[in-house]
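Colleague: Each structure below is given as C-alpha cells.
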Structure P
Amino acid sequence: MERRDFIKTAGLIGGAYALSGPDTLAKPSIETPTFWLDGPMRWAQLAFVERDPGHYDPDFWLSYFKRIHADGALLSAGGVVAFYPTQIPLHHRSDFLGNSDTLGYLVEGCKKQGMKIMLRTDPHAARQNVYDAHPDWIAVTADGQKRRHWANPDLWVTCALGPYNFEFMKQVTGEIMQRFQPEGIFSNRWAGHDICYCEHCQRNFKTASGLALPSKIDKLDLTYRKWTDWRMKRLRELWSVWDDEIRKHRPTSRFIPNGFPDKVVTGREADLFFADQQARRGLTAPWSNGKGAKELRSTLGLKPLIGIFSVGIEEEFRWKDSVQSDAEIRIWVAEGTANGMRPCFVKFGGDIYDKRWMEAVAKLYEGYYKNEKYLRNTAPMARVGVVYSEQTDRNYGGKPWQQKTGDHLDGIYHSLVENRIPFDMVNDRLLSPDDLKRFKLLILPNIAALSDAQCRQLQAFVDSGGSLVATFETSLYNEEGQQRPDFGLAGLFGVSYSQNVEGPLRNSYLQLRHDAKNSQNRLILQGLDDTPRIINSIYKVNVKPTAAFPSPVTLIPTYPDLPMEDVYPRVAETDTRELYLRQVGKGRVAYIPGDLDRSFWQLLNTDHGQLLSNVIHWALDEEPIATVSGPGVIDVTVWRQAKSMTVHLVNLTNPMMMKGPFRELIPVEAQVSVPVPAGAKVTGVKLLMSDTKPKFELKDGKVLVTVSKILDHEIVALDLS
C-alpha cells in the first residue's frame, strides 16, 4: 500500500494537504492508525530525572492524568539515561533503577487508561564511558577540543551527524520500540549544537562539498551556507533512519523530530508534530505561541499539531523546578489552542516541589475535554495570510538596515492582533494557487528574498483577484540573497528601485494629505484626522513611481533635532510618496517603501499602528470573517468543524503583555458579529469556556452576540445545520 493512500485511509489528509516520503510502508498491522494519529487531544509529558526510579510516585501521576482527561502521554525513555533495563552496551541505566522498570510501569498504567504513548529520547550528551570507548562520537569545537557539556561538565556533547546517532541511537530506538511498542518516538536535542569539527563531520562534509568545514557561523558566507544545506540533508537522512527502524517494529508508529530546521520539510514529511515552544522569556509577546502554531500549520495543514508548554519558568537561567503563574500558563495555552494546537504540559522530574500549576492545567484540560468536538477543526476560515520566509532568514542581511529582520513580521503580527483581524501564516515556498485559494489578502513584511518563480506566483494571485500589502525591500533579492537591479515585483508595485536605502531617519515625518471628498483617502487616513503629519519610519527604500498614484502620505525629510534653536523643517513638504496604492484588476496592491512594520514593533507608535491598520483594511476590501468590538487587546481566530463554527477570543489585555509573566487576568467584554456560512443554518450559540448559552440575534445574515466576560479564553460556538 502506498504511504499516501495509507494515510488517506486513516482520514488524515484531504484537499491540498499531501504527504511525501518513503514510497511504501511495511505491511500494516491489524491495528489501524486512525485513532492514534488524529485521536489524542490532551497530552501530558513527564520528563524523568535520573533519581526518579524508586523515588517518585507513579500512581500519583496516573491519577492526575486520569483526572485531567489526558489521552496522550509523552514519557522519557532513553538516550543520555535509560529508564528501563536496557541491554545495549554503553546505554546508561539510571543509577537508581535497580531491578525495576520505571518506564514500563508508567507505560502500562497509561495504556490501561486508554492513553496513547509517545516515548522521548535525548541523544545530545553522553558519559565518560562512552567517551572512552568511542571518542569519535563526541562533538569537537573549532579549536579541536572535545566538547564538554555546558551545563554539566561530567558529560560530553555528542555529534548529532555521526555514528552516535546513526548507529548507537538507532539501536536504542529499536530496543525501545521492541520493548514498549509506543505510538512513536520523540527525540529532543537531536539536531546538534553549532558546527561540529569531529573526524566524521570533516570527512563527510568534504566528500559532499569538496570543502573544509566553515570556521565560524556566518549565514552570508558561502561555505557556511553549503554546510547548512548539508546539515539539513544529513538530518533528514537521520530522520529516515530512525523512522524506518520504528516502523520496522510497528508500521503505524512514527518518529517525531523536535525542531527540524525546515518547516516545509516538516510539513511534508511529518504525519503529526510536537511543537516545543514552551513559554515566554524576556520580551516575548504572549501571542508568540499562536504565531508558532500558525507557522507550522502553514506547512502541516490539518495534521495533528501538539504544543508542548512548560509549567515552569523558561528564562535564561532555566529554573526547571519552578512554577509559572496560573495567568501566564492559561494565556500561553489559550494562544496555542486558539491557533489549532493540542496542549501538552511538560513537567521535569517526577517529584513535585510546588503543586500550584496543577489546578490551572486541570481546569484547562477539563474545559477542553468537555468541548472536544468544537476543537476538532476541519478548516481555518481566515481570509488574510501573512507570508513568512525561511529563505529570507537564511540568505538576507549584513547591511545596517537589514538587522532585526524578524521585527518586520512581528510588527505586522501585532498590528493584526490589535485590530482583531483573523489571519493565518503562509510559507513563501507554498504559494501555489491551491495553497492561496482561501485568501483574499497576502501581507509581505519585508520578504526580501524571492525567486522569479515565487514572484510569478504572487503575480498570479493578484491576477486572480487577490490583494497584496508589501513593505521595504520585498522581492529586491533572489532566493539566494543576491540583489536584483529592481524589485522582482516591480510590475505589481508600480515603482522601481532607486538604488539606495536611507536611514536611520532622524526627525523625519510623514505628511498626511487629507481630502474629505476622496473615499480612499478618508479610509487610509482614518483615525489620523486631527494631524497633518506623523513620525516617519526609521529606514526607507528610495523608489521611482512608474505609474500614476494618489498621494495620501508623502515625505517630510530629516531636519536637525539639536540644538533646539535649529529644530524646524528645511523642506516643508515634498511630492515623494511613502505609500503606493494601486487597483490591479479585482485586486489591490499597497507598497510601503519604509520599514513601517519594523518601526511599529520597535516603537509601538499608535500612529504607525493606525496607518498599518488602514492600509490592511483598504487592501482587504471585504467584510471580515468575524468582527469583534469592545475594549482591550483580543486575539481572534475562526475555525470550521464538522457541524459548527467557532470564534476563539484570547484576552491579552494586561499591563504585562510585553513583559511576562501575567500576574492576573483582567476581564473584558466584547461584541461579536459573524457572517453565517452560505447554505448553513444556525441552530444555537454557546460560550464554551464559561459554559453558557448567551442571547444572540440573527440580522442581515450575521450572528450578533455579546460576550459579557472574557477572562483568558472564550470560544463562541455556532452550531450549524
Structure Q
Amino acid sequence: MDRRHFVRSGAIVGGAYLLGPVAGQTAMASILPAQANPFSDAVIGDPLPTEDNPFDRAMRWAQLAFVENDPANYDPAFWLDYFKRLHVDGVLLSAGGVTAFYPTDVPLHHRSEWLGNTDPLGDMMKGARKQGMSVIVRTDPHAARQEVLDAHPDWIAVKPDGQKQRHWANPELWVTCCLGPYNFEFMTQVHREIMERYQPDGIFSNRWSGPWAYTGICYCEHCTANFKVFSGMELPRSNKLFDESTRLDPIYIQYRKWSTARLRELWLLWDKEIRRIKPSARFIPNGFPDKLVIGQQSDVIFSDTQFRNGAVPPWANGKGAKELRASMGMKPLMNIFSIAASGPNRWMDSVQSDAEIRIWAADGVANGMRPCFVKFGATVKDKRWMTTLEGMYQRYYRNERYLRNTAPVARVGLLTNEAHFSGSSAKPWQQDSNDHALGMYHALVERHIPFESVNAGLLDEEHLRPFKLLILSNVASLSDKQCDQLRQFVARGGSLVATFETSRYDEQNKERPDFGLSDLLGVSYDNGVEGPMKNSYLRLRNDAATGKFHPVLAGLEDAYRIINGYYRVKVKPNGSFPSPVTLVPSYPDLPMEDVYSRIPDTDTRELYLREMGNSRIAYIPWDIERSFWKLLTPDHGKLLGNIITWALNEEPLLEISGGGVFDATIWRQAHSMTLHLVNLTNPMMMRGPFRELIPVTAQCSLQLPAGAKITGVHLLMSGQRPSYEIKNGRLHITVPQITDHEIVALDLA
C-alpha cells in the first residue's frame, strides 16, 4: 500500500495515565519529528530496547484497586489464577498515598487498618512476576487523614474563604495541596520507599494534578507565596479556571502558566527519583494540562476512559484513543475500562451489563488500545463480569500478532483543537461548542469512513503527509502559523472541509476582521451570525443548464428542500461557485394558516465548493454537524457524508453495505492488515447501557495495498475462514455475523 495511507501521528470521559520517555516500541514508533523539548532539563535516561520494554511487551492488562479492608479479606491466589486464565501480562496494583497497602515506614503514611503483618502489595507483585507480568503500582496523593492535618496543616488545600478543604466524598478526609510540600516532600518519600523495596516497572499517580482535575485553585500559604514570586500578583479570588470569561484575564493566564510549570516540576522530580533507583522505570502522571506535551513526552499512556453513562455514545472510547494518538504516535496506548456502572453517583461496587462491557472494550481495541480492566475492591460480590472478560481476553490472546499494530490506515484527518469557546461569556452561537466535533465524529462513523484525529499543534508536513483530506469542524481559533500550515497542505494537493466559524479567531480567541483562511474558503465574513433560525430550510437545486444534481446531493435528489441548522455565519463570496444548496429564510410556524414561505428561493449559498488544482475545498457556513448531533436528522448526515466524499476525491478505502452502524478502523501490522468492525447497531446506542447485542451482517469492500499478495483471510473473533474475492485491487467479503466485534485479518506475503 502507498505509504501515504499510514497515519503517522497519534474521552468524552476520563483522563490519561502517562509514562515518561522510552524509545523504540515498533517499526513505526519513532515517527514524531524532532521538536523543541519542554523537558530539556529532565534526566531522560537511556532508551529501553524494544525486547526489554515491559510496557510494550504487555498486551492485556488488569488493575486491582485495593480498598482499606481488603488486606484482611482478599485472596491473592484467586486473583493470580484469574489473571492467568485471562492471559493478563501487565498489572496495576494499589500501593500507597492516602492508604498504604504495604508495611510502610514513612511517617504519617497511613497503613490500612486491616494490614496487620501482611503485605498485599508485595504478595501480589511476587505472584505477578512469577507469571511473567509487567507490574506498575498506583499511588493516590489527593487526600489525607486527620493526623496529617494535625502535624502539617500547611499541607492541606485551602478554599477561597480561607477554610481547609474537607474531602467532598468522605468528610473524614482532607484534600491535599498538590503544588506544595505534601507532594514535593512527603509523596517523594513514599515513591522512593516503594521503588527501593519493590522495584516496580513504574509508578502512576491518580488525582495528582489538583486545580486541573479536582480542587480548583488552592489558597494555602505555599501557593499564595509561590504564585506571588512567579507573577508578582495575588492569587485569583475566583475558581473560574476554565471559564471563557477568564481566558484573556492576565491573572488567570499567569496562574495557568504557574500551575502548569509547578506540575511539570513535580513530574520531573518524581520521575528523577524513580529512575535513580531503577533506570528503566518511569513516573506515570494521570493527565497533564497540555495534551501535546503528554503525547510527545510520554511513551506509554493509560487512557482512563472507564465507562459511559447518560447520552455518551459507544464510540467515545475510540474517540479518546484517536485524540491521544494525534500527539503520541504509535507508542503503546492502554485503555483502563471499568466493570462497574458507577455513573454520576459513583456506584463503584456495581457491575455493568455483559453487552456494555464488551462493546466499550471492543471499541477501544478497534481504535488501537490495549485492554486494561479495573476492579475496585479485591473481593467479588457479583461475578457476572468475570466470564465476559475471560472470553474477551482469551480471544485477544489467541490473536495477539494481529493486534500489534504498526500504523492506522486512513486518508481523512479530523482536526482537534483544545482552544474552543465555552462558559457563560460565550456568544449564543458558541454555546455547546463540543457538539460540533461530536456531530462530525458521528457522521464519519455512520458513513464508515476510516479517519484519524489530527492535533492542531502538529500541522507540519510530516504529520499531515498521510492525509488527503482534513476536516475543520468549527475550528474557530487558529493562529496565523496554523493557517499558513493549512495553506501549505492545500498547495501540496490536500483538501479541506470547514464549517461555521473556522479561523474567525486567533489562538487567543481574539476576533479577526475576516476569516484567517478566507483565501482558501473563497468567502469573507459579512459582519454577523444569524440565528437561532426557526422554520428555515435548505433548497437543494440541480444545475439549471444540465438538469443534473451535484454529487453532494446524492440520495437527496427528490428532497427539494431539507431543514436548516440553528445558526449561520453571514459571508460574501469572493468568486463564482456552484449553487447546489441555498437558503430558504425563516418564516412563521404559527398560526397554521400562515405557515408558508415568504421567500421560497434565494441565491444565498449555504455550501461553497471550490476546486484548486488537485485540491477540493468545501466550506459550510452553518452549524451542520452540531445540528446533526442535536437532531440526528438523516438528511444532515447524508449531506455531510456526501460533502466529505466529494472533497476526498479518491477511491474510498472502505465501503460497507447491508445495513447497520459500525465503528470501522483499518490497521497494518508487520505481516498483515486488519479491518475492525465494532457493531454499534442497537436501540441503546445513544442512550446507554446496551441491554443486549444484536448480530448483523456486513458486505465489505476494502482497498488493498498496491501489489500486495494475500495469502489468507480470517475472521478472528468468530474463528471462521470466510470466502472472499479479490477484484480490481479490492477485497470483497461478506462477514456473516458480527455480534460485538469482528476482525477481518489479511495475511500479506
Structure R
Amino acid sequence: MAQYARTKGSIALITLTNPPVNALSSAVRKGITETVSRALNDTQVKAVVLCGENGQFCGGADIKEFAKPMSGPALVPMIHAIEAGEKPVVAAIEGIALGGGLELALGCHYRVAHAKARMGLPEVTLGLLPAAGGTQRLPRLTGIPTALELITTGRHITAQEALKLGIVDKVTDGNVVDAAMEMALSVIGRPLSPRRLSTLSTPPLANLDGVFEAAMAQVKRRSRGAMAPVACVKAVRAAAELPYSQGMKRELELMGTLMSSGQAKALQYCFFAQRAVGKWSLPNGAQWNNSRPRDIRTAGVIGLGTMGRGIVVSLVKAGISVVAVEMEEKQLDLGRKEVTGILERDAKRRGVTAPLHLISFALSLQSLRGVDLVIEAVFEDMELKKRVFADLSRVCNQNTMLCTNTSGLDVDQIASVTDRPPLVVGMHFFAPAHVMKLLEVVCGPRSSAEAVATAMSLGKRMGKVSVAVGNCPGFVGNRMLKSYMDESVFLLEEGASPEQVDQALEEFGFALGIFKVGDLSGLDVGWRVRKSSGLIGPDVNPTFPSRVRQGRRYCPLPDLLCEQGRWGQKTGRGWYLYDSAGGRVARPDPEIQRFLQDYRLRYGIPSRRISEQEVVERCVFALANEGFQVLEDGMAAGPEDIDMVYVFGYGWPRHRGGPMFHAAQVGLPRVLQRLEFYYRENPDIPHLQPSALLRRLVGAGSPPIQQWKQYIRSTHSQL
C-alpha cells in the first residue's frame, strides 16, 4: 500500500509500505495510483515527495506475481501519470531503488538519495528487461553508453556514482525525506517540461551504429546464448532511434518475448532457489535451520596453498580475526605475501584500508588454541588430514569447531580421530575461495545441528551461497562432475575432438568447455588423485580389454596425456596448445589429433561422426541423471540445492536454471528416452542407466520441479 500525509502545509508525503523492500505489488501500485491522484487534485498541495518505509525506497516488482494473472493498476500508466502531473514529484531514495523502483524514481521529476543508497536495473539477471520505461528514460538521462552498460549488466551503483551520472540530483548523509522536502519546496513553480525524461531526446552520439554493433557483439560474447542482454541492447537502440511512444511499444514487444521464454523462467527459478537452498534435515533428524548458530569471532586456517589463502581472505573480509598456519617457513612467507597482496589490491579498488590487523601467521598448531573455529585446507590426502585433526583435538579448546575443506573425502572418517565428532563438518570451498560464491557444507552422520547451522551462517557471512549436502564420495558437485567428465573423454574415444566437445558445451552456455577447464585447472591434479586412489598405477598399461574395470568403462586418455607431460596451461600443452607455459589462449593442437587417432587404431576403436546434440545430451543428461541419484540417496534436500551447486560452483549457465531444472524444461520423458538409448549403446557406462527416481517421476506424469520432494521422500521410504 501507499500511505498519504500532508506536511509543511504544501507538501504531500506518499510512503510505500510493503516490507521488507516495498516491492511494487498490486496493492502498492493501487495505493500509489490513488494517493498520487489525490495529491495532484488537492489544491493545497504544491509538491509531492515519494519515499519508502523502514529505510528502503523500493526493491522493484513483486517477482512472486510474475506467474499470476495481472491484477491492479499497471506500472507504466502509473509512472506516466506521475511524470505528466503539473506538480513536482521528488523521489526520496533510501536503501535501495532497484528495477521497477528505479523506474518509478525516473518517472519523478527530481531524485534525492541517501549516501548509502544503491540503485540499478537488474531485470536482465531475471531474464527480463526494465519494461516500465527504464530502457527509454535512462538513455535520455545518462546517454547511450552508460545506459547500455547498466541495463545489460544489471549492475548496482552507489549514490555517489548515480550523482556523477546525473541519475540523482542530490546526495545527503542526513534524513533523505527532509532533504527531498527541502528540494520540493525549492522547485515549486519551476517549469517541469525539462524534468520529464520521456519528452527529451537521447544525447547525440557519433557513430551510433558502431556503438550498438560493438555493444551487441559484447553481450553476445558475454551472455553465451542468454536472450535478455540482447533484448536490452535492442530496446536501448529503440530509445536512440524512435520517438518515446514507439520506443515504449518496442520495449513492450521485447518484454513479451522474454516473459514467455524458458530462460526467464530459469533465471527466476534461480532467484528463488538461491534463497531456499540448504533447508534440510540431518541424518539424525535434527533441523540445522532450527538450531542457533554460534557467533564466530576468531578462526584458524591450516594450509596456505591456493585454497587456504582464499579462505583466509574470505574470513578477513567478513571481519573475522584469523590465525593462518603453515608448517614450512617458505610456504608461510609465500602465503603471507599472497594474502596481503589480495587484501591490499581489494582495499585499493574499494577505496578503503586493508584489514591486515585481523591476520596473524604462525608455524605451529599451538597458535590455534583459543580460536572459535578451524578450517583445514591441507593436501587432499586422508592420512594427512587425519593426523591434522588428531593434533587439533589435543591443541584446541574442547568446544572449538573443526572443519575440513576436503573436496570429496569421508568427513566421518576424518571426524573419527577427534574427541568431538559432533563438532566436525565439511566446508568445501571452491577455488579461488575468495571469488567463488559456492560453499558446500558437508553434514557427517555425527555432525550436530548446531555445527551445521554455524557453518551455514559463517558461509553466508562470507558472502557465499551455502548449500547443506550429505557425506558421500565427491559430495554433490564433484560426485556429479565425474559423470560429466567421463562422458567427455568417452566421446573422444569414439571420434570427437576436444575442440568439438568444448564448442558444443560453450554453445549450450558454459563459459568454458570441459577440456579448456581441465587445462586451466591443471590436468596433473586429477591424475595424482587417480593414482592415489588406485585407479591407475605402474602395473596398468592400458589395453582395450582393460578399458572395462569392475564392470565400468574406464578411459585412460587423460592419464596417457599426463604421462607425456601435457598438464595444461602450466606446461603450455594439454588438450590444447598454448604459446608458452602459463599461456591463456587455447589453440587446437595437431598432435592431439594424431594422439587420438593412434589410440583408436591401437585398440581397434572405430571412429565415428558425433553430433553436437549427442555431445550435449550425453554430458548434460548424464550429469542430471547422477543428480537424480543424489536425490534418491538423500545427499541433497531437493533439486534446488543441486542446481545452485552447479550455478555457483561449476559455471552452469544461469539462463538454463541448473541441471535438474534443465531436465524438467527439456521434459523428463525426453531425458529418460535419451538416457535409455545411450545406455543401450553403452551398457558398460552405469551412469547412463536412468535412475529409479527419474523413472518414478516420469511414471507420475512428470510433476513440476517444485513437487519433486514428495516423490523423493516416497523413494526414501521404500529403500
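Colleague: Assuming 0.05 is FRET efficiency 1/(1 + (r/R0)^6) of positions 279 and 447 (r between Cβ atoms, R0 = 30 Å, to 0.05) as calculated from a single structure, say which of P, Q, R it is.
Modeller: Q
Colleague: Okay, moving on. To which of P, Q, R does the computed value 26.0 (mean count of other Cβ atoms within 10 Å over residues 103-110) belong?
Modeller: R
Bear in mind that the values in this text are calculations on the coordinates, not laboratory data. Predicted, not measured: the structure shown is a model, and the values here were computed from it. Cβ atoms are built from the backbone, for glycine too; each structure is taken alone.
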